[in-house]
Structure P
Amino acid sequence: MMRRYDAIGVIETQYFTYALEILDAMCKSAAVEFLTSENYLGGRLVTVIIGGSVSDVNVAVDTARRIGESQKHNPIKMALTISNPHPEILSYIIKQEVDL
């Protein structure tokens, strides 16, 4: 059975190293769980997805925005919170492990 999240946060940023810095800060700032990430263009564009309560995800996404704004060239391309995500979205994001 898949775990349920009240909200998910989606952050799209340039460069893998910024994504790691932002993910670390988000997990330290709120009770959120890292769900998945995807790299595009050889790590030059990275999407990070977190899950948790609506308030915790909002805090984490705001933290990501603040970190991006503190950089000389803001690496954040998009940062948003999706509250009450549909289970189909979660099944697309979180891959089910198959028992063999």
Structure Q
Amino acid sequence: MKDTTWSRVERLRVWLDEHSDPATAGDAKLWRVLKIGEEFGEVVEAMHGAVGANPRKGPSHTWDDVHKELCDVIVTGMVALATCTPDAEKLLDDHLRHLVARTMPS
């Protein structure tokens, strides 16, 4: 198998499937979609810290932290999509093509 972004996402999905609690394995789609919200919260926390928006904490994160957390959101979304459909790569590619065409028509 070629080492691509989507092959790595698939490896993560398979690993998660193999290591999930059997009691919640049937709810994998639900938990993986909800995980996106958790990761988003971590981006918000890093963003607050990067700009020092919380006067009680002051600057507590860097922009590198924000970038890493954004990557976590993206990967988590990709894993959730791959969990929900076997056509995740095609769906995302088609949707991105649609968004670009809608935003920047020829």
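FYI, it's all coordinate maths here, none of it is from the lab. Keep in mind that this is a model prediction, so the values were computed, not measured. Cβ atoms are built from the backbone, for glycine too; each structure is taken alone.
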Have a look at P, Q and say which one yields 9.7 for mean projected area of the Cα convex hull in nm², as calculated.
Q
For which of P, Q does mean count of other Cβ atoms within 10 Å over residues 51-58, calculated from the coordinates, equal 10.1?
Q
Which of P, Q yields 14.8 [mean count of other Cβ atoms within 10 Å over residues 35-42, calculated]:
Q
Computing FRET efficiency 1/(1 + (r/R0)^6) of positions 19 and 59 (r between Cβ atoms, R0 = 35 Å, to 0.05) gives 1.00 for which of P, Q?
P
Taking relative contact order in percent (Cα under 8 Å, 6 or more apart) as the criterion, which structure among P, Q has the greatest value?
P
Parent structure of the calculated result -12000, given that helix-only ellipticity at 222 nm (-39500 (n - 2.57) for each DSSP H run of 4 or more, over all residues; to 500) is the read-out and P, Q the choices
P
